[in-house]
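S.K.: Once you scroll down, you'll see the structures, which are given as structure tokens.
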Structure P
Amino acid sequence: MRIIGPDYLVFGAEDLKGCRQFLEDFGLHPVDVDDTGGLFEALDGTGVIIRHRDDPRLPPPLPTRNMLRQQIFGVEDVASLDEIEAEISKDRRVNRLLDGGLEFQDDMGFELRFQLTKRRKLDMPAEKINAPGAPAQRGPNELGVWDEMPAKPRSLSHIVLFVPDIPKVVDFYTKRLGFVITDVLQNAGPFLRPRANDDHHTHFFIRTPDYMKGCEHLAFHMGGPTELMVAGDRFTRKGYQSFWGPGRHKFGSNWFWYFNSPLGCHFEYDADMDKHDDSWVAREAPNGPEASQMFLLQWREKWAPGGGPEGKP
């Protein structure tokens, strides 16, 4: 099964106006958006779809009233859709849509849709660094940062879900959909990637009681740590509340910065995630601060030595 990962995440919200403002300020581009909601996309076309929570086009809500309504996965080819349908229809109803897509529920009751991916191929430079002992990546007079530098989400990276039964959900995604476990945080849950994606993870599951089931956070890849820091700084200055970060994770190695959102979950900028192939051996570590981050920074207003009371030695 050549599953790439999430193309879109669909939410049912009450405050569409507030959600729209949040998503645009986060850096996502509105596409065919009107008073009923629509798609907000990253540079590669992946993104977030919002509708009013009572919109009849939405799948039914989770019993917990978490705002996540559906995960829409992209696959590489029609053969993958046929393979998924053949496997999943063994024990549940699979709806084949007019566009060839598939809809069904996973073993935790999350609504899933699979489609030929809508992702656009990006042709953009990554962040460049200069380091002693290595050839310079930026040439003479090529700046690494400037006031108006672009810092937009490039691609939907991953989703983290609260689930009550880790073995059950892991069996479904690994044995039925071919996902691979890359690492495990003990007493929390595993990181997983689908076969057609070499990112460290597109999914992370965290064990929680039934009443918490839903989306904990979702993340978008940035072009590098500097883009992440610039985007997060701009977002913070617009009045949005930082939840965790900036910092860098251990498992996955990705930089992170999480923010509260009106969609009932956290939104994350991430950058520079590890890549893995099938030779990788999953690690395990106890869940906790030491395993969650290599380091954690703290945002503050700009400061300079001698620039005021805080600048005094």
Structure Q
Amino acid sequence: MEDVRNVGVEAGVGLTALMVAAARAIETHRPDSLADDAYAEHFVRAAAASADWPVRPAQVRGGEANPLWGRLGRYFGLRTRVLDDFLLRAAHTGVRQVVLFGAGLDTRAFRIDWPPGLVVYEIDRDGVLAFKHRVLDGLAAVPRARRRPIAVDLRDDWVLPLAEAGFDPAAPTAWLAEGLLLYLPPPAERGLIESVDRLSAPGSVLACEVKLGLESPQVRSSPVYTVARQEIGVDLLALFDGEPRPDSVGHLAELGWSATVRTPFDFARHHGRDLLPVPNDSLASNRWIFAGKPGAHP
């Protein structure tokens, strides 16, 4: 495979994409795996910053007790499975275009068995997508849907590039903002929701991950954040936007969407995953929103 170690992905949110890829790689090899991503470990090994990170459960120092690769890694595995299921349900009810905001090193276009005719739009910064393309090209990976990457920063205008890539606002869409909104300033989050509404035909759906509020000092000192800084040099707290979080559920309701709010622990119980609340829990304020725009498909 071509050496991609000098590609500019290893800073800021790009480094968190590698962290999530490592978690997906570990999840893939768990005996009780909830998600299978054969590409994830190749991203991790291809970047200098992550080349020695674990990609198998046996490589995790401290095993399942490790706050980063154990607890947070299991969270990422669960999130991957839940959102995979969400997108597949949408596809099997007639949605034929999927938009991934902040797609990072997401490989859903390659690893999910999509119905015929589906298009996956991947929006992220040029450096992240370039790294991703080089790794996947080196593996001769073939997408299972029509894949249209869009190199743009979501803080800039992404609507026009999406339209230029062939997006059809008259057709129902499945939108996904996985691990993204907590990094955006509140105006950008509100703007994204409004743009999604404006571009969504009846029957469109949206899934996103939000935090209910700012982390308390006790939560900010939790082992997950400490170990992430110490073991892989990722300061998650520094990446989170520090402004009070907007009420995206209320905003969607005002725009006429129906929305359901769930906790990760709800799905952990459903999937038999040992992921329970703990004192000063970094996951306690995480919520997953599932919303739909009422109306029949055109």
Structure R
Amino acid sequence: MPLDPQVEEMRAKRAADNVPQLYTQTLAEARAADLASIQAGGGEVEPVHSVRDVVMEESGLTLRIYRPVGDGPLPTLVYFFGGGWTLGSIETADGVCRRLANLVPCQVITVGYRLAPENPFPAAVNDCHRATQWIAAHAVELGVDVARLAVGGDSAGGNLAAATTLLGRDSGPSLAAQLLVYPNTLYGSDTASMRAGDDPFLFNRTSVNWYWKHYLRDESDGTNPLASPLLAPSHAGLPPALVITAEYDPLRDEGEYYAEKLYAAGVPTHLTRYEGMPHGFYTMSGILDTARKALTDSADWLRKTFTDA
């Protein structure tokens, strides 16, 4: 189908304003522009019962904890922000985390992992896995129900969530679910959606290459399953997955291939493609009706999966 009318309107405004692509800017400019764009697209800040920051004493990484109303241990989603491992922060995930915390409801903890190119692969993977282990180890003080602990993320955050499940399967913690929103799953992919992704006013294949160039130390890292989860020798034993893709996203096909891999390995997997949507739509609930629907759909799936855990 064609671009959703609300997306077409957004794209037309970008074109009229000649908004530069992030990959044409310096890192500092791109990081600031990315934050401003996501905050504008997310709309008004949604209240949550409590929000607090915690610093992991071993690493110095910051965790932000969103807690809905409720006493005792709660089901918990550990969420990794997007941004191509290069942009993004706890702040860019704020809107999504608030909405999911309220909609599920569950506790959501987002991880301030280190960015590339200052900290290339596998720094972000290690940060996300160790943070998830730390959260499980500190479950009592954080109010986490360890039997209902999940990971999730969008874009590069989805990639990191998938990698964390691979590590968690072998070295803990046990995870109840994975929410993968248009994840990167294969370095150097040459899929139909990647070849078609050339729109100069949307996230495109040049964007994808720019992020990978910053993230990997060299191309050989791209064959590591922790960078390209599609290449893992086995996907058996991973937690139930919701994989979300977008029709007009260069990463669409590799996300859907990953869902097929999970399903073939016996992992309970639900795949949803949102027609007419571009990459990044999930964070645009302030301007896109479909973003609000995707968040509600995610919350419904998480609620059911936590109940079944």
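Every read-out reported here was derived from the displayed coordinates using simple, explicitly stated rules and does not represent laboratory data. For clarity, every value in this text was computed on a predicted model and none was experimentally measured. Cβ atoms are built from the backbone, for glycine too; each structure is taken alone.
S.K.: Determine which structure produced the value 1.7 for distance in nm of label points 7 Å out along Cα→Cβ at positions 196 and 284, calculated from the coordinates; the candidates are P, Q, R. Kindly include the intermediate steps, with their values, before the conclusion.
M.R.: Values: P: 3.2; Q: 2.6; R: 1.7.
Source structure: R.
S.K.: Which one of P, Q, R has distance in nm of label points 7 Å out along Cα→Cβ at positions 116 and 140, as calculated from the coordinates, equal to 2.6? Intermediate results must be reported in sequence, preceding the final value.
M.R.: On the way: P: 5.1; Q: 2.6; R: 4.0.
The value was obtained from structure Q.
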